[in-house]
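We did not get these values from a lab; they are worked out from the coordinates using the rules stated. These figures come from a predicted structure and were not determined experimentally. Cβ atoms are built from the backbone, for glycine too; each structure is taken alone.
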Structure I
């Protein structure tokens, strides 16, 4: 599936969304503890990625955009500085979020995931897609 180009208004060069999708796919294939990977805009829209079929992509993207917004505000209010990473662990899985100025990388994990290995695997991808995160 070709995703084409997403042009960031007023900035060059455009972002190749096919390349971003491939990086996310590679990440999910490399680490079996990652069950979903997506780029979510700060407005709550899923720009690219795949999540489990049993999840509503619009609800997931809106919920994580809201979570990032709240976490960023809390981090500033208690003077921790800019939010660089958000980890959410729950009974049925977890999420690892790398917020950017314009969008966030959201990874969904299995409940028994090895968080250390995920953090290692995601480091290269975060550098590779930094231009879309802003």
Structure II
């Protein structure tokens, strides 16, 4: 399987612990953008500490690796996850948007916007479960 992944051994750059943090992985479909699913992993106990992406899609390897590494670094420096969500949701694709195929009829203005929506939903569900 050819894929891109911000490797888990890079996580110690961002997380100040020797104990592995729990993580949750979401499978995203991006119709009209890619035939391959994107697997978005959010690492952290109470708040996200790092993000990882995995996919067979290699076209965007460079920007995805840089983006997830940058967001993880921002988290480690104390940037609120709400600010990262806001930044992600502001990204749009000039080639158009797509309907997220999850039955909600929500639109994603870009893959990064879609990731922001997933991260927002993840944080809201964590908050509800406290």
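Here are a few things to note about the model shown:
- When mean count of other Cβ atoms within 10 Å over residues 21-28 is computed for each of I, II, the one that comes out at 14.2 is II.
- Which entry (I, II) yields the derived value -10500 for helix-only ellipticity at 222 nm (-39500 (n - 2.57) for each DSSP H run of 4 or more, over all residues; to 500): II
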